[in-house]
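Undergrad: In structure tokens below, several structures.
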Structure 1
Amino acid sequence: MTETDPLLAAVEALTKPTTTGVAQKNDKTGRWERVHEVTHDPLLKQMRDRVWPSGENNGGAAAAPQERVPLDAHMLYEWTKIATQIKSWAVSAGHTPTGDPIRDLHNWYRTASHARDWDASWSIGQLRRWERHIQKLLAKTGGFVIEAPCPICGTTAWGNAIDGGGMYPIKVEYVIDDEERLTDHSALCQACKTVWDGWDAVDELREELLERRAARS
């Protein structure tokens with residue numbers, strides 16, 4: 001199997017780190033540029049860390065009571081469902097579960113990918129559904145899509161029927177705090193994975209895209 005194998009791609013979407021580029025405007029040219037890269041943990045690790053924010057997973061020293069973060073019961077329930085299913089896949093492929101869904105999923109893949117006359121389409125679909133579900137669970141609490149092409153990559157329509165997609169790639173997300181204020185703004189181009197971090201960058205991006213739209217009309 002090659003690195004372009006859709007089954008491997010679906011497995012790695014859950015188990016491999018991803019990289020986004022942070023956008024900054026060039027003072028000389030006035031154009032947006034990717035100034036540095038940020039690496040994010042695999043989706044399964046991000047989900048596990050949301051369940052056990054201290055990094056504890058039934059082992060190691062527990063955090064002091066005053067440092068513990070309240071348990072996210074819904075995230076725990078969803079994590080348990082996915083981790084249990086991955087464990088079942090590993091067992092069905094003849095592997096002893098390791099307790100780590102990332103390792104178990106890779107072990108399962110190594111066996112499943114060499115099975116003869118096996119249709120991987122259902123498994124690919126399930127892995128992609130998990131990917132989208134975890135992304136939704138980890139997402140910020142509000143957001144919208146800007147109806148304009150990305151100023152970095154120029155993309156309008158993006159994605160495909162398997163991975164999802166849409167007519168415009170830039171999604172703005174934010175957190176609604178306890179006082180109903182919008183905080184922690186960011187914008188992400190879902191095509192080139194460039195991020196505008198913070199309210200000032202998002203607002204400047206919005207103004208530029210509005211100016212471009214006005215210039216075209």
Structure 2
Amino acid sequence: MAIERAWEAVPEQPFTANGSTWGLVTIANTAGFRVKQVAAITSESLPPLPVQVKIVISETEMIVGSVDNKIANWPPLNISAYTLDIEAAISAQRQPKNNIMVEDALKAAYEADPVVALRSFGVDQYGNPWSQDNPMPVNADVTVNSVGLFTLPYDSIAATYPSSTQENYQSYLGGLSGTPVQLVVVTYTDATKNSILNVVRTPES
């Protein structure tokens with residue numbers, strides 16, 4: 001859920017590694033934590049420690065420091081006393097977002113040479129761009145069977161293109177060298193393949 005001008009609260013996230021001498025926090029998932037957000041490290045035996053998120057390194061690691069609103073060149077914060085043995089954890093209350101001037105936002109979005117443009121591309125919740133190595137998660141059945149080309153069980157498909165307006169899809173059971181099951185012939189109105197003339201499947205059952 002998004003809240004205008006506010007960061008939503010982040011529930012308590014247990015440490016998955018002992019705190020470090022330089023403010024490194026390791027948890028199962030850093031989603032929801034934001035740079036300059038004020039958080040609190042707690043444990044079963046030490047008093048709560050107010051901290052500020054300085055850098056979100058990855059989906060499992062971030063660096064925290066003193067609550068001073070500084071991002072660069074801050075003194076390292078020693079949180080090594082907060083360990084797994086005392087059930088250390090970190091959380092954040094709902095709070096106003098940090099104010100960003102329009103000029104700062106434009107600078108953050110500007111991509112320097114050789115791109116020379118304002119960036120506009122999708123990223124995940126950690127700020128990493130979607131790519132082949134970081135694909136966007138989808139939940140869709142886009143197999144050939146899902147669009148009704150094949151109605152009988154198969155485990156392999158081979159495609160051939162006998163002409164510029166025809167595509168043949170042969171299904172097999174037992175691999176590509178196994179038993180042919182069904183043949184689907186797709187015929188287009190012309191070589192652009194923008195419009196389908198007909199689709200024939202044999203056998204039909």
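Please treat every number below as a calculation from the coordinates, not as lab data. No experiment lies behind these values; they were computed from the predicted model shown. Cβ atoms are built from the backbone, for glycine too; each structure is taken alone.
Undergrad: Quick check on the output: 17, 40, 29, 11, 3, 0 is P(r) over Cα pairs in 10 Å bins from 0, in percent, for residues 39-118 alone, derived from one of 1, 2. Which one produced it?
TA: Of the options listed, only 1 reproduces it.
Undergrad: Still on this structure, I have one more. With helix-only ellipticity at 222 nm (-39500 (n - 2.57) for each DSSP H run of 4 or more, over all residues; to 500) derived from the coordinates and found to be -13000, which of 1, 2 does the value describe?
TA: Here the read-out was taken from 1.
Undergrad: Could you figure out which one of 1, 2 the value 15.8 for mean projected area of the Cα convex hull in nm² was computed from? Could you put the intermediate results ahead of the total?
TA: On the way: 1: 15.8; 2: 20.2.
This value belongs to structure 1.
Undergrad: Further, regarding this structure: If Cα Rg over 2.2 N^0.38 Å, for residues 103-182 alone is computed to be 1.91, which of 1, 2 is the source?
TA: Working: 1: 1.54; 2: 1.91.
Source structure: 2.
Undergrad: Next up: Matching task: 0.00 is the computed value of FRET efficiency 1/(1 + (r/R0)^6) of positions 31 and 191 (r between Cβ atoms, R0 = 25 Å, to 0.05). Pick the structure from 1, 2.
TA: 2
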